[in-house]
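Structures follow.
Derivation of every value follows stated rules applied to the coordinates shown; laboratory data play no part. The structure displayed is predicted, hence computed values, not measured ones. Cβ atoms are built from the backbone, for glycine too; each structure is taken alone.
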Structure 1
């Protein structure tokens with residue numbers, strides 16, 4: 001939302017000016033005509049290293065300045081006679097009448113929750129309504145009080161409404177919300193601290209934008225396209241025509257912009273349902289996938305979304321960190337992991353380890369091409385979330401109870417279930433039979449595959465303290481009820497076969513949640529052996545049944561996945577999280593790759609034209625960039641793999657039925673998630689991980705170090721942008737099209753440019 005320089009803060013500026021005049025005349029001292037406001041500036045402090053949920057402590061800001069910000073510039077000027085907080089965060093300020101306050105927390109202040117100096121300036125606010133409400137006691141300036149002020153302005157609402165809304169969103173009593181978090185207890189304090197940590201990071205970022213004089217809005221959020229490209233070389237001239245009419249950001253604009261980075265609004269939770277190996281042409285309007293197509297129409301969608309490569313593993317690795325690092329196969333995560341890339345999470349989970357006698361993990365492996373599969377020291381979404389005090393979860397279906405998440409699942413003859421294959425095009429529930437006998441299928445190997453885990457290739461994810469805690473089970477499979485009979489591994493005491501459902505009910509899911517159906521329910525398919533009337537029978541691709549059993553068409557595996565997706569979506573939409581009217585929750589339905597295997601069917605950060613000279617970049621001490629030659633066979637990767645479905649469902653009141661036809665990729669999605677959870681800064685290219693920084697502006701500035709882009713005929717298509725629907729396709733610009741899509745290439749803009757993530 002655009003906030004003008006003169007935007008109302010719901011209090012009288014003349015009253016502030018009068019109070020400031022009194023303050024100036026009194027030089028900060030009290031007089032018989034003054035009101036003394038007593039309060040504290042509370043703090044939250046994230047402490048790294050937790051093996052469970054993030055540790056966030058309560059504290060105060062010592063040495064912060066408190067004042068009436070009469071000129072509304074987001075700082076305590078000397079003329080505003082600020083007072084300074086003591087070691088307990090307390091302040092007392094004398095003014096002629098109650099007025100809104102700010103806490104200007106500079107780098108000389110100390111956060112007593114961590115005992116550390118503040119690393120970047122921050123500003124918290126308390127509205128006039130809050131001051132009046134708390135004037136007889138302790139006025140608390142905190143991230144929560146500042147958020148109530150921001151929401152009041154963003155929604156043109158009232159203090160009472162937004163105070164209640166924020167309390168509802170985080171699940172605390174409204175009477176406690178704006179009190180001192182240090183005096184709260186139990187789950188209420190934990191909820192306040194979790195939110196305060198996230199908000200504090202946002203407001204600090206807002207002040208960073210203000211202090212360095214950012215233009216408003218962020219360049220990649222400007223309707224039409226990036227205005228910085230006009231007149232640049234090495235960019236597509238036809239798509240670089242947007243005039244830059246932005247002006248320096250104001251304090252109020254900065255606070256709003258921090259919650260809408262590059263036009264991507266903040267969400268509380270996002271669920272990413274990963275499916276396998278089906279291109280847009282296989283799913284869109286398919287009679288075998290009526291549920292998914294219904295969700296595409298009910299929600300929003302991207303109609304030109306591209307995978308990174310073939311087969312699965314490079315795509316999942318790219319989803320975890322915006323690069324496949326040259327990986328072009330499904331080899332185990334320790335393959336060619338030597339020297340500086342050697343595996344560090346020792347011992348490896350092979351069958352010599354206690355309790356893992358059934359482990360299929362091989363300590364060594366051989367590949368046709370020497371490509372390291374253990375990515376060391378590279379940034380990724382998982383580490384970025386943890387470092388910000390946020391959370392992630394990966395929920396995987398059909399795990400062997402007691403197995404290590406770093407190993408593929410194994411077959412277990414003791415686990416047998418009736419086949420629940422769905423006939424193509426039906427609503428589901430049909431079973432496969434011979435006569436009156438139902439097919440019994442034993443639990444096969446490889447239902448869970450490590451290649452389908454977006455964090456598996458990253459050493460610093462597997463070594464992270466929260467690794468075991470954040471990997472969890474996903475129910476809904478046909479073998480769930482029989483898993484308690486498993487003999488492959490020792491079943492841990494109290495083992496939860498469907499932790500996803502447990503977490504949904506309790507509200508303990510992560511900020512980002514990857515949901516990984518097994519290879520029968522994700523449309524991948526594997527061969528399963530079963531029996532019917534004592535006869536050994538084979539189910540190919542989990543659904544198409546052979547050996548004298550009625551053979552389903554090739555769409556059966558799609559229908560099976562379609563029904564599983566429907567169950568998952570319904571479960572999320574029935575949860576308290578989804579039904580909380582103040583929370584922002586999204587479900588993404590997507591596929592790892594398409595069907596095209598020519599290597600010339602991707603976009604948005606890929607290795608253009610399958611270049612043999614592509615290298616990752618590293619930033620030097622002086623801020624410049626240079627090629628990084630440490631990744632062996634890097635040029636083999638990021639080749640592209642056609643278009644696939646990408647649907648977005650949200651619980652917000654935002655527009656539905658929106659289609660965004662601009663070109664996006666897994667790298668674009670990673671950039672979008674970084675913006676959504678404020679894990680990066682558009683003004684700092686290096687804050688975006690790996691290839692998600694490859695915008696047209698970045699490519700143009702670094703073209704000598706990115707020779708694969710020198711021959712690009714369309715740098716808009718070949719570069720990364722956030723999924724914000726801001727780019728307006730010019731009337732004469734022919735949108736590129738994948739070889740696996742038969743629809744005509746689009747010419748000109750979408751009918752609407754509404755953001756697919758819009759919350760209202």
Structure 2
């Protein structure tokens with residue numbers, strides 16, 4: 001049975017997000033809201049969940065979870081859209097947080113919502129005041145696919161309008177829900193936690209450095225000197241993603257701080273993830289609740305909402321959600337990192353019982369409109385209005401079967417052969433069939449490309465298995481750089497002796513490309529730091545380079561680096577200098593029948609228009625972007641067979657101005673460069689024809705070529721070394737394998 005709110009009956013709701021027993025605040029929020037909406041709708045089980053999984057196999061969910069999505073599997077999102085279209089709930093409610101969805105800045109969720117034929121409402125748990133270009137694009141596109149947005153802070157309403165250009169008519173404020181607490185004396189619950197007779201301060205939540213718990217600990221000596229009964233409980237486990245990436249370093253630093261200050265009798269770490277009932281008991285046992293967060297830009301805090309609803313005496317730093325909830329005397333503020341102010345406020349609340357109780361009462365009364373029952377009612381009322389609007393103006397279909405077919409056809413990246421080619425030094429250059437050939441040793445070019453593969457794979461799938469590979473390839477680049485010449489060496493023998501003092505300009509540019517990708521996608525700050533150092537040390541020689549391919553490879557690396565360090569003036573100058581130099585070379589060398597910057601087309605050709613495209617996009621240079629598109633279109637035309645498949649320029653003669661083109665040997669490097677360039681053309685224009693071109697280039701690896709023979713080996717994960725007049729070159733070397741993987745990962749990243 002549904003419920004009438006206004007005119008329209010809401011019968012069923014599908015919620016997309018994390019769900020218990022996954023340990024995160026979003027999962028707890030989802031469970032509470034689901035249960036509250038079920039109660040409002042009546043008869044139970046009117047709300048079901050599509051749950052996001054961040055571990056293999058998912059979690060032992062309640063039957064309310066009807067579908068699971070592996071966060072990094074794009075096909076799962078599309079299958080979920082099909083599932084929901086069949087189930088036909090009245091409303092799909094998306095719980096949005098960038099980090100729970102796969103793809104860059106959580107872009108995979110867009111493929112789900114745009115393929116739905118159902119009305120979508122999205123709750124935004126984070127609204128960034130300074131989003132990256134990708135974060136802004138994801139949120140604005142998600143807003144376009146959503147009928148309505150919900151935020152839990154009035155500031156969020158203004159930010160969505162001012163920063164993201166979303167009309168206010170499409171945004172609603174609904175507060176974070178809370179249990180229906182009783183207003184009780186904290187002493188009633190203290191014996192359950194062995195803190196009878198103590199003045200209990202509580203902070204809780206998943207632990208990470210942004211929580212700022214050290215501010216309270218540092219203030220305690222001054223408090224304990226006056227009030228020796230004070231006792232600070234820090235409740236919560238370390239955030240799973242923090243634990244995965246940096247371990248428990250933050251918690252250990254807090255333990256050391258407690259010991260150094262001699263506070264062992266005043267601080268306790270309850271390192272556990274508690275259920276709702278136990279959490280409520282902790283809150284009710286507390287005299288003072290503190291959220292000492294270190295950044296102002298937190299728009300939602302479930303922990304603060306709970307404490308306010310329980311009528312706690314609250315001290316907080318002035319982050320956005322706190323400023324709103326604790327306004328009008330419902331709490332006390334201390335400046336960020338102000339130890340003295342924290343100590344004074346704690347002492348004041350302990351010593352002024354009447355004033356403290358009055359503040360508690362104001363908080364409790366304000367919280368009555370935030371109970372889950374009230375919040376669920378607000379959501380259902382909104383859903384009713386959305387459905388009424390939908391009847392008057394049906395939602396257009398954004399998705400299409402072609403997108404689903406495209407993703408389904410893309411193989412899952414297989415890194416087995418990449419790992420087989422890699423030893424303790426780096427990736428070996430060549431193979432005898434599938435067996436690494438040590439006679440030819442290593443080269444910088446292949447290790448730079450392998451570094452790109454490992455970083456891209458990590459960025460897409462957050463696989464910690466990539467970290468050892470990233471370290472190996474990055475170590476090779478570090479060793480390849482010669483600080484005396486400021487140049488990279490390229491070739492190394494198997495016994496680890498460099499075979500040259502200076503590598504080619506092209507290999508230097510390729511190293512900078514690999515380092516730029518590493519800076520953008522590094523799995524840790526330490527890896528980003530060393531990649532940034534090598535990158536910057538390699539910049540000083542770029543002005544003197546004369547190879548257009550070296551310019552182009554470096555430009556791609558420079559622009560990728562700028563995605564992280566956009567304010568680096570020297571990198572911006574070099575990007576402008578090299579891209580203008582490359583653009584000028586094209587302008588000076590072209591004719592009506594030969595729009596190329598050289599008199600011959602050789603290897604890695606598409607990297608040149610790729611550089612013009614990315615530099616034009618990053619610098620807002622429309623003329624440069626147009627030149628890149630024109631050159632790339634011409635390059636594709638020269639390498640398209642009458643039947644429509646890709647027919648690459650071979651390296652047995654290349655192609656010159658007279659139009660003579662070598663048909664063999666065709667190299668995987670060329671197909672990869674074309675795929676990369678086409679995807680960048682899509683990024684710069686938004687025109688989906690470039691995705692179709694990119695698919696055609698990738699399909700060259702899969703047998704859509706002059707010989708109708710696949711080069712990609714599904715068994716090994718390797719790629720054969722090229723097409724020859726006699727057939728496929730069966731050796732699966734490093735350049736071929738990493739070219740296939742870069743092309744595949746590039747396309748997976750955009751679709």
With distance in nm of label points 7 Å out along Cα→Cβ at positions 243 and 683 coming out at 3.5, pick the structure among 1, 2 it was computed from.
2
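Given a computed value of 2.8 for distance in nm of label points 7 Å out along Cα→Cβ at positions 523 and 699, which structure among 1, 2 does it belong to?
Numbers: 1: 2.8; 2: 3.5.
It was calculated from structure 1.
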Work out which structure the value 3.6 belongs to, where distance in nm of label points 7 Å out along Cα→Cβ at positions 195 and 275 was derived from one of 1, 2.
1
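Given 3.7 as the derived value for distance in nm of label points 7 Å out along Cα→Cβ at positions 467 and 555, which of the supplied structures 1, 2 does it correspond to?
Details: 1: 4.4; 2: 3.7.
The value was obtained from structure 2.
On distance in nm of label points 7 Å out along Cα→Cβ at positions 307 and 459, which of the structures labelled 1, 2 is highest?
2
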Identity of the structure behind 92, 64, 45 (criterion: Cα extents along the principal axes in Å, calculated), options 1, 2
2
Of the structures 1, 2, report the one carrying the highest value of relative contact order in percent (Cα under 8 Å, 6 or more apart).
1
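Compute FRET efficiency 1/(1 + (r/R0)^6) of positions 51 and 67 (r between Cβ atoms, R0 = 25 Å, to 0.05) for each of 1, 2 and report the one that scores greatest. Spell out each step's value before the answer.
Numbers: 1: 0.05; 2: 1.00.
Across 1, 2, FRET efficiency 1/(1 + (r/R0)^6) of positions 51 and 67 (r between Cβ atoms, R0 = 25 Å, to 0.05) peaks for 2.
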Work out which structure the value -6500 belongs to, where helix-only ellipticity at 222 nm (-39500 (n - 2.57) for each DSSP H run of 4 or more, over all residues; to 500) was derived from one of 1, 2.
1
